[in-house]
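Bear in mind these aren't lab numbers, they're just calculated from the coordinates by the rules spelled out. Here the structure is a predicted model, which is why all the values come from computation and not from measurement. Cβ atoms are built from the backbone, for glycine too; each structure is taken alone.
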Structure 1
Amino acid sequence: MARLREVTTIAHATVKVSTSERLLRALGTLRLKSQPTQQTALLEYLSQLMRWNKTYNLTAIRDPDQALAHHIFDSLSLVAPLSRALSLNQTETPTVIDVGSGGGLPGVILAIMLPGVLVTCVDAVEKKTMFVRQMAGVLTLPNLTAQHARIEALKPFQATLVTSRAFASLEDFAQLAGQHVREGGYLVAMKGREPTEEITALQAHTAWSAQAIEPLTVPELEGQRCLVWMQRKGTT
């Protein structure tokens, strides 16, 4: 029995080390500098997400190995592009609103990796915002908050960036969340393939235009990813 416990312990340790190594490789591929405390927080968030998912159905992905790539690495791919945009901003404390954040993707990841940025996760499902609030405490993230609401029902945030990941069409995103972007700020939507038809509809039916399409590479995942950067028409 003692030998069986020893083998089991070794097996669990091997899985943990493998996950850590995958994370370090992904951070290196994305050229993201990180502290050991941030790496620990990312892995703890994944662990908590999988544990809560058994009860609260936060994500359709239930395998931790798949969630690491499809959720953590996918969200990490946004960090460098958003960080560059935020560093150019003139406000002392940049703010990011993550719309339709679900269980905090990418909002929690951004809060971990960008401690100088205030991140608010907004979702219409209460159990998901409850989980994000729990993560703010468990991971000691004073820059992370969550609001249970529909984004269109909230008073304007005047945020530097308003982000979404698989939330809605570009047109709907702009109509619902555009009011929360400060002057000179951006709506930033993560998409798969370049959404040509959505961009056409956005520019035809809203006060927003697509300023840039930025390709993304997500470690361990195939398929196209991109960021659509949007500003109000007439912004210089």
Structure 2
Amino acid sequence: MYVFIENFIELIHNQNIIIFLILSFIIGSIPFGLVIVKISGYGDIRKIGSGNIGATNVLRTGNKLIAALTLILDISKSFIIIYLAQINFKPIITEELLITLFLSVGLLSILGHMFSPFLLFKGGKGIATAAGILLFLSWPCALLTLLVWLVFATIFKTSSLGALTASISAPLFFWSLKEVVNTGLLPNSLRISNIEIYIVLIIVILIWIKHIPNIKRIIKGIESKI
């Protein structure tokens, strides 16, 4: 993590990167679920179901289309902002600094989603936005994490339990892929750095913190079903 902090300090000497980092937080802060549900005529999503602004709660409106749209937009806002970082800064900074930038941008986008200034620093649980980050960093790990979510959410009919289980599995998949690539069994293009694993762990911690109310309801057996 010391290397990440050191690289981050070097990055913010560039004014354009500072602007981009701020933009990442702002884009991450956009509450797509809230906006889409209101535009669709269902009112305030915070007064429906669990009160969350994510796709699972949007699905409780009964409209699968706007739930899918919410999911796609929440995934895209982290994925696209990291992709734009790659396009704009890859030609001018080293690969190590570029990875740090990707992780910084991703972390800020998920923090924006979780603590949106548009919602008085409240927000979503960060699952879809985290998925966008994982998808950009390592699509195999992202797909395996999604599979874990699908299995647990399907068996227990509880999205939050699926999300919590999947989030724990993500850093394990990243670490495992790193070790396999190091043995030479998989191409170097799939390599994972230690810094990426550390940031994924931080994201997992943030997700679990945001899910504390869900964890309490799961323990009591009163968590909402899908």
Exercise. Identify the structure, out of 1, 2, from whose coordinates mean projected area of the Cα convex hull in nm², for residues 62-117 alone was calculated to give 4.7.
Key: 2
Practice problem: State the single structure among 1, 2 that was used to calculate distance in nm of label points 7 Å out along Cα→Cβ at positions 22 and 134, giving 2.2. | Solution: 1
Quiz item: Any idea which of 1, 2 comes out highest on distance in nm of label points 7 Å out along Cα→Cβ at positions 86 and 214?
Solution: 2
Self-check item: Origin of the derived value 15 (relative contact order in percent (Cα under 8 Å, 6 or more apart); candidates 1, 2)
Solution: 1
Practice problem: Kindly point out which one of 1, 2 the value -13500 was derived from, the read-out being helix-only ellipticity at 222 nm (-39500 (n - 2.57) for each DSSP H run of 4 or more, over all residues; to 500). | Solution: 1
